[in-house]
Structure P
Amino acid sequence: MVAWRQEAVTQQRTLAQRVACTGLGLHTGQPVRLSLSPARVNTGIRFIRHTDGVEYETPVIAGSVSATHHATTLGCGDASVSTVEHLLASLHGLQIHNAIVGVDGPEVPVMDGSAEAFVHLIETAGVYEQHEVQPVLRIDRKVEFRSEGRSISIEPARHFQISYRIDFKHPTIGVQQIEIDRLNPAIFQAEIARARTFGFLEEVEALQRAGLGLGGSLGNTVVLDRNGVMNPGGLRFGDEFVRHKVLDLMGDLALLGAPVVGRVRVDRGGHALHYGLVLEVLAQSSSWTMVGESVRGVKKITAPNSGVPSL
């Protein structure tokens with residue numbers, strides 16, 4: 001078994017004060033107001049959607065997922081909130097364990113297509129260390145999920161590590177792979193948070209004809225035509241595409257309900273594949289140990305009774 005460092009267990013953390021921002025929804029194109037507020041210990045991350053004077057609350061857990069097509073969606077009907085992954089990645093990456101996220105629309109604002117604006121919002125709020133230990137999900141035995149020739153797995157490791165590979169038949173992308181041996185807040189901010197979502201011109205046009213992606217633009221999406229990147233400023237990283245996939249993965253892993261210690265390996269991943277691993281991990285409870293689960297008030301993590309969405 002891989003030796004694990006006890007220092008991975010930390011105190012729970014929340015925000016020091018409430019902060020808010022506005023932006024456009026990627027798919028609706030409508031203005032959305034988002035707020036982040038402090039929460040008590042053992043609350044986890046919870047979304048509250050305000051609709052016609054009614055508040056709908058949805059916890060960030062695997063059982064709340066209703067869709068993974070184009071983005072990760074939590075809840076359903078008037079309670080649904082879509083495109084949550086970049087915000088969740090920011091909270092996960094900066095080790096914010098308890099927070100209330102308020103939104104007044106059906107999706108989280110896309111901002112510039114990366115997590116950078118959300119990181120700035122969290123830094124503006126400040127971080128408050130709470131009085132109870134944060135449980136950590138330690139992987140003891142490899143768990144794997146495969147679908148349509150794609151694969152994702154997690155195995156024992158000393159820290160939270162990621163190995164991610166993508167393969168697109170486009171000359172600007174091709175095969176890209178990134179190895180992160182210790183993904184901590186500093187690495188997340190410097191290497192992952194600024195990587196933007198991307199899409200291909202013909203797919204963007206098709207989405208907009210279908211009434212989706214109405215808020216997409218060169219200001220919040222890296223768009224590629226047949227020749228290359230259309231954005232005037234070019235790329236932020238030479239391998240920005242695979243870095244953004246890591247960003248999405250971090251947001252989707254927040255559905256486990258606790259920080260994870262293990263090495264994630266992904267080959268040609270996406271939201272559905274990420275979610276498939278989350279379900280497999282929760283279903284195979286003998287493959288992991290919840291370190292710190294004796295903390296008072298911590299909820300038991302269980303697998304939801306739902307299937308894995310198609311890729």
Structure Q
Amino acid sequence: MKTEKKLLIAFILNLSFSVFELVGGMLTGSIAILSDAIHDAGDALAIGSSYFFERKGKKESDEQYTYGYGRFSVVGGGITTLILLFSSITVMYHAIERIFHPVAIHYNGMILFAIVGVIVNLVASFVTSGGHSVNQKAVNLHMLEDVLGWAVVLVGAVLMRFTDITILDPLMSFGVALFILKHAGKHLLSVIHLFCEKVPEGVSVAHVKEHLAQQEGVLDVHHLHIWSYDGEHHYATMHLVFDGELADIKSRVREALRHFNIVHVTIETEREGEHCEERRCVVKHNEGTGCHCHHH
């Protein structure tokens with residue numbers, strides 16, 4: 001199933017269920033259910049925006065966006081994560097408030113809503129599972145939170161039914177929100193890294209240089225820049241000092257870079273001893289050590 005279709009189904013399920021939860025929370029008096037209603041409404045908004053940005057991100061490159069529209073998917077992931085952070089903090093605030101001002105809870109109704117919540121969110125989680133884009137990962141995190149949240153509510157409702165310890169309700173809400181807050185924070189950091197064009201996770205510039213230096217005809221690699229376009233596809237630009245048949249060398253270099261999931265490469269070629277404008281240096285091959293440069 002296409003990512004866009006998964007997101008659309010998740011949006012419809014979340015929006016419908018948030019209305020169901022709002023009614024259920026008011027009827028049962030459960031802050032856990034009311035909080036999740038607010039949270040699911042936020043989820044629906046986030047997933048709706050993700051759906052839009054995912055579709056936008058599939059557009060081919062044009063004269064305005066020469067690299068394509070893939071970064072729009074990353075924007076969607078960022079918005080989704082920000083909404084998740086905000087809603088988690090909101091849930092934690094209301095949970096703390098309810099700890100100091102407890103109210104009566106209808107446990108049987110809470111158990112019923114929790115069972116329905118687990119089932120609906122398991123279905124939504126299954127439908128939206130998979131995918132490796134930043135946007136899809138953000139949505140998957142939403143779905144994980146919803147399933148986990150309702151499972152905790154169900155367990156807590158059963159415990160409260162037999163113990164009458166009402167403080168469990170806000171404590172459960174706070175615990176789940178704190179768990180998701182931590183994971184959402186990490187995800188937001190990865191989105192920031194993408195836009196700041198940090199070297200992709202698991203890729204070492206030094207290792208890439210070493211790997212390329214082993215290719216036949218490659219004397220040196222410098223002015224190397226590596227970044228990720230959308231969290232899945234990595235790009236690189238470099239200056240390549242070569243000796244031999246250029247077409248064959250470039251082909252070997254591109255093939256070697258696929259090992260690091262670098263799929264788009266721009267190569268500036270230089271002959272041994274050629275003046276390098278970018279580093280204001282003369283490249284000299286010296287027993288395989290590469291170029292010796294004097295920076296401006």
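Bear in mind that the values in this text are calculations on the coordinates, not laboratory data. These figures come from a predicted structure and were not determined experimentally. Cβ atoms are built from the backbone, for glycine too; each structure is taken alone.
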Label whose coordinates, when distance in nm of label points 7 Å out along Cα→Cβ at positions 14 and 246 is calculated, return 5.0 (choices P, Q): Q
Given -5500 for helix-only ellipticity at 222 nm (-39500 (n - 2.57) for each DSSP H run of 4 or more, over all residues; to 500), calculated: source structure among P, Q: P
Given a value of 50 for percent of Cα pairs over 20 Å apart, for residues 142-261 alone, point me to the structure among P, Q it was derived from. P
I have 26 for relative contact order in percent (Cα under 8 Å, 6 or more apart), calculated from one of the structures P, Q. Which structure is it? P
Using the calculated result -1.36 for log10 I(q)/I(0) by the Debye sum over Cα atoms at q = 0.24 Å⁻¹, for residues 46-149 alone, pick out the matching structure from P, Q. P
Structure responsible for 19.6, with mean count of other Cβ atoms within 10 Å over residues 70-77 calculated and labels P, Q on offer: P
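Of the structures labelled P, Q, one was used to calculate semi-axes √(5λ) of the Cα gyration tensor in Å, giving 53, 19, 14. Name it.
Only structure Q yields this read-out.
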